[in-house]
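In structure tokens below, several structures.
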Structure I
Amino acid sequence: MRRKLVQTPLGLVPLVFTASGLRAVGMPAVSAAEAEAWAADMGARDEADDPLAQEVAMLLQRYGAGIPTSFLSIPLDWEGVSHFCRRVLEEVRLIPWGEVRTYSWLALMVGQPRGARAVGQALARNPFPIVVPCHRVVGRDGSFRGYGGGIEWKERLLRLEGLEVGLHLAPRLQKGPQVGY
């Protein structure tokens with residue numbers, strides 16, 4: 001496995017790559033030592049500087065600068081991700097910049113209409129935060145139910161995307177198909 005540390009306006013984002021694609025994304029770190037330690041814990045020792053690593057780096061820099069960005073072109077290495085978790089994350093990948101969906105909506109989209117909690121558990125295992133934007137999933141009432149990087153990061157990323165947030169997402173700015181679904 002190979003690693004790339006990307007300086008963004010959000011902080012230093014560590015990435016891990018395999019021959020199959022992007023394997024993991026770390027939350028922005030405050031120091032190179034922290035980012036490198038995360039990548040080493042993931043098993044990445046060598047530097048990645050191939051076209052894919054450069055493309056992901058450029059997209060993350062654009063994202064961190066508040067420029068609407070899509071990561072759909074990035075091949076992901078799904079090894080170690082369960083079938084259900086992958087279905088959830090593939091659906092989350094499609095949520096556009098500046099829009100949110102609810103856990104229950106997402107459960108319905110993956111064929112588990114009563115599976116909102118299972119969806120939340122799958123999102124908690126997301127190895128690709130920001131690239132697979134699980135921060136765009138909120139509770140039925142617009143509340144923040146959790147985020148692997150912490151609620152503060154979820155709020156920060158949604159603000160970056162132009163959404164008005166506080167303890168709950170401001171209902172008048174919610175977009176997408178019936179957020180309370």
Structure II
Amino acid sequence: MQHLYWFDPGKIAGRSGPSKDPWDPFALRAAGIGAVLSVNDGALCHPDDLKRAGLTYRCVPLSPNAPPQDGDLELCVAALPHALEYILQAESIGVATLVHCHSGKDRTGLALAYYAASVWRMTSHEAVARVRQVRPIAFSAPGWEEFALKVLAAVGPNHAVNTDAHRRRFAPWWSPVTLVR
């Protein structure tokens with residue numbers, strides 16, 4: 001499928017979002033995707049359309065700023081465990097997750113790197129390098145490579161998923177994750 005790249009084949013993929021490159025939810029499903037995770041504001045994602053195609057959906061926004069600004073580190077540290085929780089719940093029932101932002105490179109790359117650091121126990125540098133293997137333009141926005149390394153160091157692979165900071169900032173987008181197959 002055009003614009004989709006597999007980070008861990010059959011488990012997790014990345015892509016630009018529909019605000020940049022329109023998508024067909026049924027084509028996503030046919031490509032093996034069962035869950036969609038927006039790490040932007042979910043621009044042009046239509047949950048009802050995704051549901052009709054048999055996809056689950058969650059929006060866990062990360063910082064849209066380039067270069068990163070004050071408060072972005074804390075936002076991402078609070079949000080990433082929720083994104084990982086959604087991905088792992090999908091994995092636990094055999095569903096592949098598509099992670100996207102606008103361009104599918106910086107915020108998406110950060111979520112994928114956090115997955116690699118947490119699940120594969122990679123260092124921050126190894127996780128960023130792994131993302132770049134599949135998405136060479138990852139972390140190319142001003143300040144994003146350094147920012148990603150700072151976020152990954154701050155959040156760590158064992159960060160608890162029970163913070164309220166992200167829920168307060170992004171309600172009503174954020175909601176607890178429940179996936180059923």
>> When distance in nm of label points 7 Å out along Cα→Cβ at positions 8 and 120 is compared over structures I, II, which one is greatest?
In response: I
> Given a computed value of 19 for relative contact order in percent (Cα under 8 Å, 6 or more apart), which structure among I, II does it belong to?
Replying inline: I
> For which of I, II does distance in nm of label points 7 Å out along Cα→Cβ at positions 56 and 72, calculated from the coordinates, equal 3.0?
Replying inline: II
>> Say we calculate mean count of other Cβ atoms within 10 Å over residues 80-87 for every structure; which of I, II gives the highest result?
In response: II
> Which one of I, II has semi-axes √(5λ) of the Cα gyration tensor in Å, for residues 24-87 alone, as calculated from the coordinates, equal to 19, 19, 13?
Replying inline: I
> Given that helix-only ellipticity at 222 nm (-39500 (n - 2.57) for each DSSP H run of 4 or more, over all residues; to 500), derived from a single structure, equals -12500, which label among I, II identifies that structure?
Replying inline: II
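Readers should treat all values here as calculations from the given coordinates under stated rules, not as data from a laboratory. Predicted model, so just to flag it, every value in this text is computed and none were measured. Cβ atoms are built from the backbone, for glycine too; each structure is taken alone.
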